[in-house]
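Engineer: In structure tokens below, several structures.
A short reminder: the numbers here are calculations on the coordinates, not readings from a lab. On a predicted model such as this, the values are computed, not experimentally measured, just so you know. Cβ atoms are built from the backbone, for glycine too; each structure is taken alone.
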Structure 1
Amino acid sequence: MSSVSLKVVAAELWFLPVRTRVPLKFGLETLTEVTCARVRLVVEDAAGRSAAGWGETPLSVQWVWPGGLAYGERLEALREMCRRLARAWPGFDSAGHALEVGHDFLEHRLPEVWRELNAGRPAGEAMPWLAALVCASAFDLALHDACGEALGHPVYETYGAAFLRRDLASFLQPAADRAGEVTFAGRFPSDFFRERRCDRLMAWHLVGGLDPVEADDGVGGEPDDGHPVVLSDWIVRDGLKALKVKLRGNDAEWDWERLVRVGRVAVAHDVLWLTADFNCTVTDPEYVTAILDRLRDEEPRLFGMLLYVEQPFPYELDEHPIAVHAVSARRPLFLDESAHDWRQVRRGRKLGWTGVALKTCKTQTGALLALCWARAHGMTLMVQDLTNPMLAQIPHLLLAAHAPTIAGVETNAMQFYPEASAPEAVVHPGLYRRRDGRVDLTTIRGSGFGMRVAEIRRSLPPPG
């Protein structure tokens, strides 16, 4: 049995504000700024030896908590949740590997902190669970980084029997219809990874709802900062081969025209793949199937390029148990916002979803367990971005480097705030600029997530 017995003894928190160079529209909201939560956790083993780890996550207000309250109120609630977590982590009574301690925190302590924050808030103003997970993720990432540092290994080398006391049966249960076939006993996350880390990943570019597709789309005020603005210029400069198209989900004709227009630009520039993201605004599967069928009949080349469809339907599957088999019969259908954890992935599979978009912003612990559950049940994987800058980019890309995704990784921070990551890019240039349609992870090395924080010259503001 593993002797790893780590506990968190200290936590520090910083808030790093970032402004976008161009607006990012998704769903019903538009993002022009974001605050990143950066965390440093210190862990100790049973002998009193300590190690520190780092984690970071954009507190993407519009994504985790759409509509309702004013932006400022939602952001402050997220910041307060982070402060409460910074007080909750030191001394949390669980010891072991980061996966084990992280799981215990997510199962037992995080729901308590979330309920305490929401106590007395009207139902319409309560923080969603997805927002709580995003706040928790910076701490959870720091925990995994610290674990790797303490053990002297890249953290992905520690997700096996040599370092974990508990196998996956301690965390996961198979779907009822596969109970006799799928077993997690004696299995560990490392059993579900790629055979080798992939250091060059195909990069998916995000075509936001306000992004100019062609030169005559400009409305004035576009930045003149040396980076492209128009889609065709991005494709040429970065050698892009994969485009994710943000759609509205409540305007079928606009969605059709946007998808076809982007698709034709893609064909003209030898792009290989497209995906459509309806951003959770659809409530009837027929909305999606009608567009897919029309694409198949009128634009068969574009239909062939459409690798998968991402999360057309509302976040909470328990509140919106929509059967989606008609969509997934036409194209692979991936859970994103709904995939809070492996239990929701299990729920989605029953409703007809066939794939999972993993995100480190819902915690490294949760992403790993969802990866294992999905692969054990034959579901397809993708790793999706939360427009991750700075340190947040590193665990994000590492997850995709170890997860057998359907094709590469989404990475778009370089589109919306490239200068935010300038200090990190000095140490890791291949992570923050796409070349030949790929990102390059070869500079990630060493213990933990291999961030090499000591080499990054970033001045931090006062702790938050």
Structure 2
Amino acid sequence: MRYISTRATATPQSERKRFCEILLEGLAPDGGLYLPETYPQVEPATLTRWRGLSYADLAFEVLSLYVDDIPAEDLRALCRNTYTQAVFGTAAIVPLKKLEDGLYLEALSNGPTLAFKDMAMQLLGNLFEYELARRGEELNIFGATSGDTGSAAEYAMRGKKGVRVFMTSPDGRMSPFQQAQMFSLLDENIYNIAITGVFDDCQDLVKAVSGDLEFKRKYKIGTVNSINWARLMAQVVYYFAGYLQSTTSNEERVSFTVPSGNFGNVCAGHVARMMGLPIAQLVVATNENDVLDEFFRTGVYRVRGTADTHETSSPSMDISKASNFERFVFDLLGRDGARTADLFGAQVPRQGRFDLGADPVFAQAASRYGFASGKSTHQDRLDTIRSTWQKYGVVVDTHTADGLKVAQEHRQAGVPMVVLETALPIKFAATIVEALGREPERPAQFVGIEALPKKVRVMAPDVQAIKDLIAQACA
């Protein structure tokens, strides 16, 4: 298996990367994102064989299709050490919860930080430690978070040998619980940086630092954001797990609704579908920051500036530049690297938008690739949280509420709809109180977390200042 950049025009054999090379690299040198040269195909007989496997063994089977430079037994051990009941609180790891006939929640929030990011980040931490030990090297992870990636990365990397984490987040825009999760980690290898801006400013810093190839190589900069293929690859597994739990036959099709801002979570679903998983629809649910919904409705991808990025009650989706979207557009354009480079490397930086609405390929987003979309507002979230509690006795977080609201608009007769649960309600307690008049359940290990000492520095979105901080920490 070899990997290419979404902006590659003609990739010579020497530039096709193996998995462990891109694991530590993040962005490609040309600014693009890595994808496999081809998507491995999962035949019905293989899917049948996978029914009944533990989540860890299913992860090994899926990942082994993409990873051929880690010995199979080592990869199997990494998966089994990652996906345990001790870490995720349940033997099923991602149990399916039936709300009613044809409507399910897939629980992805049983990990250490109570959010779906743990599903990939726990594996990524073990992969990093394994590969760095093999090489005798160190890695400085530089990332951006709108809420959940940061804590998931820090909990996965704390205490890991040879790893430092520099995590930016938008100052004051995460929930108090999310801030406390990150900022209360006092480990020496964890650096929390609150940026005076929005998530997109943080994401721009990551791309700028990663784009300085000399600095990146000197300080061995890597990333845990979903621009890192390894993280996306790990997320593909739970689409297979959700499908296998919600069906008894490979003849059945299933749809997934995914709350999404950066297009990473749902891009993993796109990869699973490209591998042959019988997915009918991939429904993208956005909040008021509806960049993705606008594209799937109109063909226009239009990023918003800081002033036009809304602060909402589903803050992890307060994103107006969907980094992973480039991977899907690359496939949509028939893997035309030159055109992808023009759209994302020239038109978006220069004009803040591109328009595929009149291009015949745009219709394929729905017809060939199964995408649909919808938008949810604060009032929608309150209504959905209330109705889900009243009807099913289940409390959902604000992002999952966005997913449920949009899922109801796209259900098809005879096709199960699986909504990906993205976080536990305690992470967004204020909105739960507003909707239900009471605090959501708080896991015992997080009682009093907001009162713990915090370690964080506030900085302007200044690329050079960030580089200076990294260089100083590595001195």
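Engineer: To which of 1, 2 does the computed value 22.1 (mean count of other Cβ atoms within 10 Å over residues 166-173) belong? Walk me through the numbers on the way to the answer.
Structural biologist: Numbers: 1: 16.8; 2: 22.1.
That value comes from structure 2.
Engineer: Sticking with this structure for a sec: Comparing distance in nm of label points 7 Å out along Cα→Cβ at positions 366 and 454 across 1, 2, which is largest?
Structural biologist: Details: 1: 3.3; 2: 4.4.
The structure with the largest value is 2.
Engineer: If helix-only ellipticity at 222 nm (-39500 (n - 2.57) for each DSSP H run of 4 or more, over all residues; to 500) computes to -9500, which of 1, 2 did it come from? Don't skip to the answer; put the middle values down first.
Structural biologist: Values: 1: -9500; 2: -12000.
Only one of 1, 2 returns -9500 for helix-only ellipticity at 222 nm (-39500 (n - 2.57) for each DSSP H run of 4 or more, over all residues; to 500), namely 1.
Engineer: A value of 0.10 was computed for FRET efficiency 1/(1 + (r/R0)^6) of positions 158 and 334 (r between Cβ atoms, R0 = 30 Å, to 0.05); which of 1, 2 is the source structure?
Structural biologist: Details: 1: 0.60; 2: 0.10.
Source structure: 2.
Engineer: Continuing with this model, one more query. Out of 1, 2, choose the structure whose coordinates give mean count of other Cβ atoms within 10 Å over residues 198-205 equal to 21.1 when calculated. If you can, show how the numbers build up before the last one.
Structural biologist: Values: 1: 21.1; 2: 24.4.
Of the structures listed, the value fits 1.
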